[in-house]
Structure I
Amino acid sequence: MRPFNHINATTLNQASDALKKSGAVAAAGGGDLFPALKDNIFPEYPKTVINIKSIPDLDYIKVDGDTLRIGALATLADIARSPLVQANAPILAQAAGRASSPSLRETTTIGGNVCQLPRCWYFRKLNNRFNCARKGGERCFALTGDNRYHSIFGGTVFETAPGVKRTCVAVNQGDLAPVLMVLIAKFVTTERVIGNMDFFGVGVLNSTVLNCGEILTEIQIPLSEYAQRSRYKRFTFRKSIDYPVLNLAIAVNKDKSQYHICIGGVAPVPYIAGNAEALLKGREITPELAEQAGIAAAEGAKPYEANAYKVQLIKTLVKRELLAL
């Protein structure tokens, strides 16, 4: 790695002010940032790393009234082991306990997991060999290159500069993202409260809608029927440490009047399977209905030849998890 300045922030205000300066980046567990620094993937090497894990009292897990509140610095291991999470949002404990590897779960934070940069190999290529659209470059190389792990639901058009728009087909592969979507989580920052449908996004060097200097501080999960009636499935080609090729979260309320289905690894942001949700609304699950829901969940997919397998994965996993639910 190249030399950089390092600041151990002690308050959110200090960290926020420092991050608003040019060339500053935040680190918590560092599992995403430091490999990126080592591989020199950024167009401009960061001048300063702001350690936000040194800010006290942001790693809590507690129930407050009808809400499960998790500090952004709580580690995945703590979440997986937490009796409060296991009792009130077991699907979240399950997803946290399957992410990454045992050693990395001890340092990776929930905030870092949901804010991680895309895993696209063009974006992550050593020494910024591909200055892609997600870095402010002119194009998405996966559109005509190797796109076997990329979006099957099209790309996201976003501004790389004022008045300049580009497309990216890298997917969101966060382990916890689909789970937080179906649990109707809220994301609390130093500036605002963001609903689950509005938090994830596509931008230059960003996978969320967070502004420069805005820091995620807490995730709030309502204690609801959805949290108690849910399923999570993570598909990888290798069983250890891999990011999910596809992951799926399903939740339903007690009277089965409403299903929530979200799929990761198939679109630039966590994908809500609205067609399947509408098909299932108010109905008891049967093998035939589960199969129809799997087909509905994949409707609208326009895969490339290399990633067409994801369509069948969606159909199969949605069917299986509905039957298991």
Structure II
Amino acid sequence: MQNSSDDLAGALNEAGVEARWLGADSVEIGGTTFVVDRMKVVRESDGALLAHVYDTSARPPTIIVADRISEAARAQLSRAGVAWLDRRGHLWLRMAGVFVNADVRPSTGPPARRVMEIFTGTGLDVALGLLRFPLESYGVNQLAREIGRSPGRVSEILTELRHQGLAGADNLPITPELFWAVADEWKPRWTPMPAPPAPEPPERYRLTSTLGALALEVPLVAGVAGTWPRLYVADDVDLATVVGAYGSASGSTGSEVAICPSRYGFSWKSSAHRDGYPVANQLVVALDLAQDRARGHEVLEGWDPKEFTRVW
């Protein structure tokens, strides 16, 4: 880990907060002395424990500095009034006369180019493979065979997932952190069409989003009125074929189609069908629901899926 005093000093300065350092582990802000507590990763479970400790004991004001603080842990620390710096680029601090909740310059250091692409292509396949079997410890070769990727690249990605605190030494996924990290990078590019394509051949498609969720018995409050099918296809060839046959929308949208961000996520399907379309697996549907930061999170909170171990 880099020097957290330098990182924190830079973040405070960027946020316009005057600070006087009393040592490597202590800084004075607005007359209040803060202890600087360095950590590698703060997961949801870590955040809950830290928040409880600082909320119920006579600990001095503290600023936690970590390479990665999960979204859930950020919220828990903030509610307990514990200041924090996520070195990926965010500072939170609240005290008398001072409130900072700001993006700052990342200080984790630039990752290698291939690591920067951890949640694209093979990286997404690895993550989905781990999340599909969250209680099974996979070796590199076994996981590579499962997802159809090269062992060398799978090994690189597993190493980086462990470094980021998203997988354990046994290659078990850290949940729900890995799920939400994938959800942040799950970015299908939807192409609107004026009408749903005929489900022929059915294996060309995977139904997802609201209609897919209803087929998987997700407890949605909203009905299906006005909801059009969102369909994944496997690759550029299938996308061009579908759009070429059914055209792109020129007015109201009757359907949307996209290449599934994960090749493995497409090949692994659920046992459900709706309107002639095979339904995407529970994890892919959950990732699509998670894109709605308000309603989607609430829906996932109430969904305990069948034939799948909940990882969110």
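Just so it is clear, none of the values below were taken in a lab; they were calculated from the coordinates. These numbers were taken from a predicted model, which means no experiment stands behind them. Cβ atoms are built from the backbone, for glycine too; each structure is taken alone.
One of I, II was used to calculate mean projected area of the Cα convex hull in nm², for residues 119-158 alone, giving 2.3; which? The correct label is II.
To which of I, II does the computed value 22.4, 70 (Rg and Dmax of the Cα atoms in Å) belong? Going label by label, the one that fits is II.
Starting from the value -7500: which structure in I, II was helix-only ellipticity at 222 nm (-39500 (n - 2.57) for each DSSP H run of 4 or more, over all residues; to 500) calculated from? For helix-only ellipticity at 222 nm (-39500 (n - 2.57) for each DSSP H run of 4 or more, over all residues; to 500), the value -7500 is produced by structure I.
Given a value of 1.7 for distance in nm of label points 7 Å out along Cα→Cβ at positions 71 and 295, calculated from one of I, II, which structure does it belong to? It was calculated from structure II. Once mean count of other Cβ atoms within 10 Å over residues 47-54 is computed for every structure in I, II, the highest value turns out to be that of I.
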